[in-house]
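Several structures are given next for inspection.
Any read-out appearing in this document is the output of simple, stated calculations on the displayed coordinates, not a laboratory observation. Owing to the predicted nature of the structure, the values given are computational and were not obtained by experimental measurement. Cβ atoms are built from the backbone, for glycine too; each structure is taken alone.
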Structure 1
Amino acid sequence: MKNNNKSIEKLLSKGVEDIIVRKELLAKLKSGKKLRIKLGIDPTNPKIHIGRASALWKLREFQELGHKVTLVIGTFTGVIGDASDKDSERPMQERKTIESNMKTYLEQISKILDVKKIEMYYNGDWYYEMQLQEFFSLTSIFTIQQMTERENFAKRIADGKPVGIHETLYPMLQGFDSVKMRTDVEIGGTDQLFNMLAGRVIQKHFGMPQQNVMTMHILEGTDGRKMSSSWGNCIYITDEPADMYGKVMTIRDELIPVYFRLCTDVPEETVQEIEKNMSEGDNPRMTKSSLAREIVTIYHGVESAKLAEDAWNDQFRDGNKPNDIETVKIKPGKIIDLVSMHLNLSKSEVRRLVLQKGIKINDEVILDAENKIDSTSLVQVGKRRFINFKI
């Protein structure tokens with residue numbers, strides 16, 4: 001029982017911002033009742049970053065205590081797109097894009113959770129079959145005033161920016177998922193609080209027990225803003241070891257304790273000691289190296305983490321270029337096309353990197369993405385990625 005209480009305390013505290021209602025959830029956990037834990041995922045991007053993965057690790061804690069993890073893939077809501085953290089209208093996604101992205105998710109999730117013990121749901125299964133009368137019955141649970149009081153909607157209205165009706169319906173749709181899935185606890189980032197509370201309202205409307213809500217700290221990306229694929233500041237759980245290690249090494253020093261808490265299983269006492277040492281002036285470089293090694297180990301193993309660390313030290317501490325730079329035979333073409341094609345970047349990402357002076361050709365900074373590469377060249381993207389283009 002003592003060990004179980006310790007596990008419950010860790011479950012309710014590590015990376016957690018708030019719990020509604022904490023006293024209720026604690027009583028349920030101590031009662032031994034097996035709870036149904038929900039996480040919703042809208043596959044608007046084919047890759048899961050370590051910020052999103054922090055919620056999956058929290059689900060694993062629930063799973064290890066014997067509770068039932070239930071995942072809902074937003075095959076319908078992903079088309080609309082959640083506007084929780086958006087300060088402008090979010091464009092709707094193509095259904096085929098959502099379904100394509102979804103195919104990669106289960107394999108990525110299996111790096112963290114025992115997928116054989118998960119119940120998977122796809123909310124398109126009920127929303128694409130829903131009759132219009134039933135839909136309008138759902139909308140009658142809420143008022144326009146309730147939805148537009150939401151902080152980011154209210155700000156957009158005050159700033160004269162549009163708020164789409166479809167955006168205001170998203171919390172209702174997410175809440176109804178909890179009815180269909182018979183959810184006891186829903187997990188999400190702090191930006192999801194409004195949506196998850198809507199689930200409590202809808203469950204009450206249908207005469208069901210109201211779910212408890214657990215909000216998680218939103219992880220900052222490599223540039224200090226919220227980690228988001230649209231901003232290109234993500235560390236993905238599918239990143240190659242060297243790339244993952246290098247990205248962690250670029251985070252701001254003040255984020256080191258946050259990353260330890262959300263992205264590793266390092267004990268809280270150790271994290272507090274790290275914070276204390278940093279406040280007293282310790283050089284954070286070695287601590288950040290330890291963090292990077294820990295994160296790469298989680299997703300790729302000890303040996304890969306060691307090789308990634310050695311490669312980083314050789315390149316950035318000792319000033320050497322990598323020994324295993326890939327060589328690709330190409331025909332002459334524009335920088336934006338060749339870099340996008342061979343380094344798996346979107347053209348908008350290439351343009352942004354050029355504006356940030358983040359692309360070099362033969363050690364010369366490139367200022368125009370439309371320039372041509374018409375001779376054999378060594379291309380460097382950011383600090384870590386190299387490729388030889390051979391004409």
Structure 2
Amino acid sequence: MSKVKTYEEINRKLKSGEAVVLTAEEVAKMAKELTPEEIVEKVDVVTTATFGAMCSSGAIINFGHASPPIRMEKIRLNGVPCYEGLAAVDSYIGATACGPERPEYGGAHVIQDLLDGKDVLLEAWGKGTDCYPRKHIRTWININTINEFTLFNPRNAYQNYNVAVNTTQTMKHTYMGTLLPNLRNATYSTSGELSPLLNDPEFRTIGLGTRIFLGGAQGFVVWPGTQFHTTRPKNNFGIPTTNAATIAVIGNLKEMSSDYIQAAYFEKYGVSMFVGIGIPIPVLDADIARRVSINNSQIETSVLDYGTVGTPKLGQVTYEELKSGSIEVQGKKVRTAPVASLAKARKIAGELKNWLIKGSFEVSKPVQMFPANTSLNGLKETEAKND
């Protein structure tokens with residue numbers, strides 16, 4: 001019978017400096033010579049990571065009260081609209097929010113500017129009430145003057161994602177980058193064998209309360225991400241072959257770094273934000289050892305035509321093929337390019353590994369596991385119903 005470990009045992013070894021921690025790439029190489037049963041004997045934790053554009057991100061900000069106070073009912077930060085339907089001086093700024101006059105600058109840029117210690121122009125309006133008599137305020141804020149500055153991202157770290165191509169004769173500008181006409185390029189995301197949710201595809205160790213690397217600081221998984229879809233088609237290794245599950249995450253932006261939280265603008269599409277996430281996976285048993293040993297040749301994803309309505313599937317490729325620089329689509333050799341940074345993902349996995357080895361970070365058992373067999377609804381257009 002193969003060895004079975006507990007979270008408590010692994011954390012004791014981490015604190016005493018006896019634990020063996022490897023990145024997912026390192027354990028994938030080890031798996032070429034060792035069985036899962038041998039790996040679980042030798043390795044305690046495997047670090048995974050990704051650094052890519054994650055549009056469903058944003059920050060909760062508490063500005064503090066002015067004198068006289070104002071109930072903010074319309075809020076702009078450097079001209080970017082913030083959600084004002086919370087308490088008087090609470091706001092949520094979405095990464096993709098932007099003003100019509102400056103579409104290339106958005107919420108992600110505001111978040112990064114604050115993170116970098118820059119001053120940001122706050123302007124807010126209210127109707128005026130007995131307890132909040134002020135109707136307008138215009139002032140400068142920064143990361144030190146605001147109270148809470150919390151990163152809360154409803155959908156991050158997709159479990160796999162599609163490859164984007166364009167079969168039409170017209171260039172397409174998308175969140176997967178610019179797609180050249182007539183299958184002249186293909187773009188892809190995620191970090192392959194380093195990608196967190198591909199190394200724990202059945203969510204045996206990732207759930208509510210999982211402690212993670214988020215933006216250069218400690219963060220947590222707080223819920224299944226939006227569009228959490230676990231019933232996608234899978235390959236022979238149990239890996240979804242298209243975009244599947246996601247996670248919702250939270251952390252303190254005042255502890256984070258713009259090395260791992262970076263604003264981006266995709267031409268003629270809009271603003272997004274690159275987010276760095278690393279998740280440690282405790283090697284509890286041989287099954288988990290087998291999962292974290294996955295390599296790029298065993299991870300497949302779907303090639304979709306983003307130029308055609310309905311984004312039809314044109315084929316399936318491995319991450320090994322994608323990383324080679326070209327794939328074959330409809331008999332044509334197509335150049336590939338990532339829209340996520342593998343170099344930055346490797347840096348995150350390495351930094352998380354060092355935190356664990358030094359005993360400054362521990363693995364946490366989820367307080368609740370994620371649901372199974374979830375699917376998605378599509379939005380249907382219907383006529384309004386009269387009472």
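Thinking of 1, 2, which structure, once helix-only ellipticity at 222 nm (-39500 (n - 2.57) for each DSSP H run of 4 or more, over all residues; to 500) is computed, gives back -4500? Of the structures listed, the value fits 2. Calculated for structures 1, 2, Cα Rg over 2.2 N^0.38 Å, for residues 26-105 alone is largest in 2.
Of the structures labelled 1, 2, one was used to calculate distance in nm of label points 7 Å out along Cα→Cβ at positions 186 and 322, giving 4.2. Name it. Computing distance in nm of label points 7 Å out along Cα→Cβ at positions 186 and 322 on every structure in 1, 2 gives 4.2 only for 1. Could you tell me which structure in 1, 2 was used to calculate distance in nm of label points 7 Å out along Cα→Cβ at positions 162 and 290 as 3.1? The value was obtained from structure 2. Calculating relative contact order in percent (Cα under 8 Å, 6 or more apart) for structures 1, 2 picks out 2 as the one with the greatest value.
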